[in-house]
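Q: Each structure below appears as structure tokens.
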Structure P
Amino acid sequence: MGKVAINPLEVLLWNGRHSGRDVINIYSKFSPMMQLGANTKMLNFGLWKNSVTLPEAQKEMSQYISDFGQFESAENVLDVGSGYCIPAAIWKSMFCNLDVFCMDLNFFELKNGKNPELAQINCSSTTIPFADGCFDRVIALESAQHFVPLEKFFLESRRVLRDSGKLVIAIPIIKESSIFKLGILGITWLSKKYTRERINKAISKAGLVVKREESVGGLVYEPFTRYYVQNRDMFRERLVSAYSENIERLVFKSMQKMQQLSSSGTIDYLLLNLEKS
């Protein structure tokens, strides 16, 4: 089996434009890296309060989001940017009476995450194909950093939420005006770099109210990067089976930079519980 070919200019173009097709291309090219390296199809950094491996941390994040988003009082949930639907399956197993709808632009990931207990919709985050006021919760678990324009997603989420319904978001953010401090992550971190100020404007424009927020960067980036560094030999062996040695070196340098930027507060990870009032 040949190596995955990476064209750096093509990747830069995808990330710069960040259209729906570009995001699909990014995930198609790089999501196998997570699957190979950590033996998981979940595509988030994880929450590392009580976890020692990435799959455990990703499950912990999914479970925490259900508590943070008050799923126990919801009848239905729309997971936007659901990927392979693994967090959705976790939520369904925790709340058997909860109707869970998975929505993603990437048909391949939806198809490979098929689950008879979950409804699946292949469409964009900015044109949600549901009637007004039909959901108790809209969730974006580490996916909203790919939504362009972000403001339109917030407006669409508010539209499909019932009164007092909640938009629950887990999203990586950067400090205002810190884009030039990202170093190698400015290139290798393949998502939009939204600031808290940009998110606040989107919240205000959509007419949502912040009910709860947590900054958990220290429980996300630093343990995530330590996990990679401590197990680098294992990850390198797995990654170079499909990607070049240069790609693994870029990943390693990116991990080191991520740990540094998290420690300095340049990057953070934000959890938001927003209510439609």
Structure Q
Amino acid sequence: MNLQVRHKSEYSYEPEALRVSLRIKLFPSRFDGQYIRSWNVSVNGEEVHPIYMSGYGDDVALWQSTDKAKSVVVLAEGVVETENRNGVVADLPRRPPKGVFLRSTPLTAISDEIRELAEAAVDKQNPLATCHSVCDAVHEAVAYRPNATSAATTAAEAMAGGAGVCQDHAHVMIAACRSIDIPARYVTGYLNAADEEEDTLETHAWAEVFIDGLGWVGFDASNAVCPTDHYIRLACGLDADDATPIKGHVVGESDISLAAEVAVVDSTQQ
């Protein structure tokens, strides 16, 4: 499948910021099953390029304003060819020790409720089946409900509240897997929702878990599936804050607002 992406993020600053710095991870991953056919990232019309690769294997660009800023527009667009590998992510450029992804963070701290969910799903003979069961259990326990949570909501809070969005599903899945000693990490990317009437999508998030003998496998608890060729993988990390595609630092006492537009179109037949 050829997925054509246009992702625009416009940050407004009131009063204008004295200086804005951005760390940008908006470059699709390169691995077996995902191939970049064309891709461009710009900030205020200025093309930016990766200047280093993170320890996770993500390409990273840096940008800084040269003057005061009233607004900053980040635009990522291009075409990515995808293949359905049933969630398996193979041949990433870097392979950090899997134990790194057993580390807990404030957003993925394990509650008793999350631990109980995970332990109920354990199949001692089949860790892959265990992860499928955890994914299904998270999908059932945390209903998809926009505006029920915020970017600061923890896995424990989302689990207790029983509702959230893709970030929350990923955090709960990650915490649950780590609680039973399965390495897990947070992934950001795009999802082409094939059942939508129009080819407009949103940024998305899911989890990846490490299965001995198989490697990293994606699980999208929001939809209770493993990622298919409708998904584009961008970056990963210990949690949403670690993996976020755009992270900024502002000098000055500015109020910040964000307007985002994302469209993902299947251009295979075009």
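Q: A value of 2.5 was derived for distance in nm of label points 7 Å out along Cα→Cβ at positions 87 and 127; which structure in P, Q was it taken from? Before the final figure, lay out each step's value.
A: Numbers: P: 2.5; Q: 1.4.
This value belongs to structure P.
Q: I have 24.9 for mean count of other Cβ atoms within 10 Å over residues 79-86, calculated from one of the structures P, Q. Which structure is it?
A: Working: P: 24.9; Q: 16.6.
Only structure P yields this read-out.
Q: Taking mean count of other Cβ atoms within 10 Å over residues 143-150 as the criterion, which structure among P, Q has the greatest value? The partial results should precede the final answer.
A: Working: P: 21.8; Q: 12.8.
Largest value of mean count of other Cβ atoms within 10 Å over residues 143-150: P.
Q: Work out distance in nm of label points 7 Å out along Cα→Cβ at positions 15 and 135 for each of structures P, Q, then name the structure with the largest result.
A: Numbers: P: 2.8; Q: 5.2.
Once distance in nm of label points 7 Å out along Cα→Cβ at positions 15 and 135 is worked out for each structure, Q has the highest.
Q: Additional query: Supply the structure label, taken from P, Q, corresponding to helix-only ellipticity at 222 nm (-39500 (n - 2.57) for each DSSP H run of 4 or more, over all residues; to 500) with the calculated value -5500. Kindly include the intermediate steps, with their values, before the conclusion.
A: On the way: P: -13500; Q: -5500.
The structure behind it is Q.
Q: Which of the displayed structures (P, Q) returns the greatest value of FRET efficiency 1/(1 + (r/R0)^6) of positions 63 and 215 (r between Cβ atoms, R0 = 35 Å, to 0.05) on calculation? Please list the in-between numbers first.
A: Values: P: 0.95; Q: 0.60.
Across P, Q, FRET efficiency 1/(1 + (r/R0)^6) of positions 63 and 215 (r between Cβ atoms, R0 = 35 Å, to 0.05) peaks for P.
Q: Taking 5.0 as the value of distance in nm of label points 7 Å out along Cα→Cβ at positions 39 and 207 derived from one of the structures shown (P, Q), identify that structure. Could the numbers behind the result be given before it?
A: On the way: P: 5.0; Q: 2.6.
Source structure for this number: P.
Q: I would also like to ask the following. Computing distance in nm of label points 7 Å out along Cα→Cβ at positions 55 and 191 gives 2.3 for which of P, Q?
A: Details: P: 2.3; Q: 3.0.
Only structure P yields this read-out.
Q: Can I ask one more? I have 13.0 for mean count of other Cβ atoms within 10 Å over residues 47-54, calculated from one of the structures P, Q. Which structure is it? Walk me through the intermediate numbers first.
A: Details: P: 16.9; Q: 13.0.
It traces back to Q.
Q: Which structure, out of P, Q, was relative contact order in percent (Cα under 8 Å, 6 or more apart) calculated from, if the result is 29? Don't skip to the end; give the middle numbers.
A: Details: P: 20; Q: 29.
The correct label is Q.
Computed from the coordinates by the stated procedures, all read-outs in this text should not be read as laboratory data. Quick caveat, the model's predicted, so the values are computed rather than measured. Cβ atoms are built from the backbone, for glycine too; each structure is taken alone.
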